[in-house]
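Next up: some structures, all given as structure tokens.
Any read-out appearing in this document is the output of simple, stated calculations on the displayed coordinates, not a laboratory observation. In this text the structure is predicted, and so the values were computed from the model without any measurement. Cβ atoms are built from the backbone, for glycine too; each structure is taken alone.
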Structure I
Amino acid sequence: MSAAVDLDLALQGSLFDVADDGPVRTSAPVRRDHLDRGAWVDVCPGWLGAADAAYRGLLTDVPWQAERRQMWDNVVDVPRLLAFYGEGDPLPHPALDDALAALNRRYAGGLGEPFVTAGLCLYRDGRDSVAWHGDRIGRGRDADTMVAIISLGSRRNLMLRPRGGGTARRYPLGHGDLVVMGGSCQRTWDHCIPKTAQPVGPRISVQFRPRGVR
């Protein structure tokens, strides 16, 4: 079911602290955090230089879908809007083509294959979220893989914790930031975007994955 987006709300506060000085800042420093059990996370603030244009374009041009899912005995609304671009599908903004190419130049050698799909989530405000999970549908259940995420719009916290429970790590993701979860991260750690009572605007998450990982 397609969903309308409140553009007046979405474009409030469009003056972000990242300037559009290029599609991708390939020379930006990347910090790698080594987690336990063979998992790691790369973080690069302000990686997407074309963040403002990408944010506005995706917000208005993507056919955002509202979904409902079975939750025990009830069918509930998914607390975010979704879109998915499979292998070979045209991506909805040129900045994503540039980002995908740059990510594959950097990571495809270590991954052993390219990123080929793009999943998009629109968090409309602090009430939208995603629960603790790992991308374990498909090959991510049994094999090491990578998931690269570009964050656009309002700052939200990406939380990671060991699968089965443990101390959580917090990664505040801002406009144009890149985070890559690699190694065993999808199998041995869970991640989420928690709800927040703070007044936050919309955020778009773009998740690039290799074939057979969801």
Structure II
Amino acid sequence: MANLKRICVYCGSGAGTDPAYAAAAKVLGQSLAEHEIELVYGGGSIGLMGITAQSVIDHGGKVTGIIPGFLKEREVMLDAAHELIITEDMHERKRKMFDCAQAFVALPGGIGTLEELVEMLTWAQLGQHKKPVLLANINGFWDPLISLLDHMREEEFIRGGMEVNHLSTSDAHAIVPMLRDAASALDEMALDDGCSNEPLNKF
């Protein structure tokens, strides 16, 4: 049985128009802290990124932010994070986030959040990892993506042997329990991380 220690959260650098998004980010942050699961995220202090991270900190949890140098000012790097890792570029940032996390959550966000989410789904589809991926479908935010995936299946661009597997919930309280249940079905090797800071610049 695998022990879930770190979850990567992808989310927007804005808060969106629906207050439910920020509320969900706060609930998720609290849940991570209460389950003693470290947050791995993009390192910013604004939008849903900042709300999630600050909620983890406010409830006694641990936060690791991973941010490329050129975004330190634009996304207002969160100095209160327990650990900040500065990468050379976006590619290194995404790889480091993958290496450090054992599961992934996509809260509402923009095209960057979508790109990060789809990359994790693609890597899993190609057999590059078995780490759980969950859509936090707050107030149906991810319904268009779920419909698109269904359409791809209907048109046989997603076929047998190339499934796109993910979890989904509209209840922020259910996110961590669902990921823990999914992780418990895997062995430690499947969730092994390579979260070494040696090649990167630690802030």
Structure III
Amino acid sequence: MEIKAYIFDFDYTLGDCTQGIVLSINYSLNQMGYQDADREDIRKTIGLSLEETYRVLTSDENLDKAQEFAGYFIEKADKVMVESATFLPSVLDTLTQIHNSGCRIGIVTTKFHYRVEQIFEKYDMRHLLDYVIGQEDVIEKKPNPEGLNKIINLMGVDKEAVLYIGDSIVDAKTAEAAGVKFVAVTTGTTTENEFGKYPNIGIVGSLDKLLELYP
């Protein structure tokens, strides 16, 4: 079936918010008495929920503490995230081509949807998006398929006509749970070999290669 909707993860799939994320995570850890985390360790958590990020970085399973961490993160991120955000190479051209073809474009992310919209507005790209589902729009975060199913329903398209694109194992699991086609991009911290363990219809090294699979 012809693809009618392209749905993307955000971090390391479309955008790079590493600087803002590192600042926000280390601010949060410092507020709670921890030392700064290593930048590469932080990069490996990008795409996880804030609560899961706290658990991974501290090995603390306390949910109240994880929620406290999330509160500090949001406090700092509101000040630094949009300012430091950039898009990965070829993203603007790829999204413009998809938009001009008449296909729907959506984002399902563990970021707040308002922050994603602010980043797109900063680069005058908001008109390219039909829908954004962020962490405030769902009860269960990825890899639970709630957000992906929700955006598909909003778009009013058949799942067979949907392609989900992401850079992490969390994204691969989300697509599998929702029963939609998945294309992996290796622009994050997940390798081609790691993606090979999960259902996918392609693994690409940059977003511009996506339209070679589905022009």
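Structures I, II, III were shown, and mean count of other Cβ atoms within 10 Å over residues 49-56 at 22.2 was computed from I.
To which of I, II, III does the computed value 46, 38, 33 (Cα extents along the principal axes in Å) belong?
On the way: I: 49, 45, 34; II: 46, 38, 33; III: 53, 37, 29.
The correct label is II.
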